[in-house]
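Taken together, the values in this text are just the output of simple stated rules run on the coordinates, not laboratory data. Predicted model only: the values in this text are computed from it and were never measured. Cβ atoms are built from the backbone, for glycine too; each structure is taken alone.
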Structure P
Amino acid sequence: MALFHYGGCFPFVQQLIAEDMLVLMKDLLSSTEISPQNFNDVLQCTRHLQTVLRSLTKLQRQQWVSLLVRILHHQASTNCQQVIVGDLQILWRTDGDPSRTFAEAEKQLRVLSNTASSLAVRSDLNELLWRC
């Protein structure tokens, strides 16, 4: 229920939500192996972050992208990877200069776009990177 009210709450509340979701994601991804439950919890965090996206600082967007790239490195499922690439596409579209803002992540994504096991994921990553 609270998720539907995030977009209309005060910016400082949105900032607190964003900070908490990023810390939670980082904690969930702290191990080298991402369990299905942790992945589902991370997806819930990303949904909350999407809701407060407009209030995220540049640093918070960079942290979010970094966490998403980490998931791509460890998540083998094509469906899971496509969900993560979709989140990356949202972040790329909302940033005025994604090549500069997400420069480090872009390098890692270029490598992944050549090594991903799924043609669909490679295609999605190439489309994302083409926008840079």
Structure Q
Amino acid sequence: MIYPWVVLFINLSLAVVLNKYLNLNISILIPILVIILSFVFNGIIRFLVLNLAIFLLGISISYKEKPVLQTNQPIFVECIVSSFPDYSRFGSSFDCKVINSSEKQLIGKTFPVFAKYEENIYFLSRIAFLGKAA
């Protein structure tokens, strides 16, 4: 293999993309221990264990904690649209970074928003709304 680091980079990228959908939480100690364990082996087994460690590292660094809300009342949210909105027949969906909210634990977090029948939402625009947590 001429460029073994390319395989490791692809492995890291795959783990980050996969964890975007699975949202697994792995302690950072596990990949570090597996990297140290890879020094024990020789040859192709060392490379395979290192690939496993890099994959676990990608999972551990890409975990996002989702906020848990304990309320049934509508929540005031003011946020900045942080992704390009996807429009469909039923409305639009986009990611939103909270800059002000009636729930203080939401400030600074990014979460998905689904707006019914709203088409005037643009990337990096500021919006404010009352919404329910699902």
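Out of P, Q, choose the structure whose coordinates give mean count of other Cβ atoms within 10 Å over residues 91-98 equal to 18.1 when calculated. Source structure: Q.
Here FRET efficiency 1/(1 + (r/R0)^6) of positions 43 and 83 (r between Cβ atoms, R0 = 41 Å, to 0.05) was derived from just one of the structures P, Q, and that gives 1.00; the source is P. Thinking of P, Q, which structure, once helix-only ellipticity at 222 nm (-39500 (n - 2.57) for each DSSP H run of 4 or more, over all residues; to 500) is computed, gives back -11500? Clearly, the read-out refers to Q. From which structure (P, Q) was log10 I(q)/I(0) by the Debye sum over Cα atoms at q = 0.11, 0.16 Å⁻¹ calculated, if the value obtained is -0.58, -0.86? Source structure for this number: Q.
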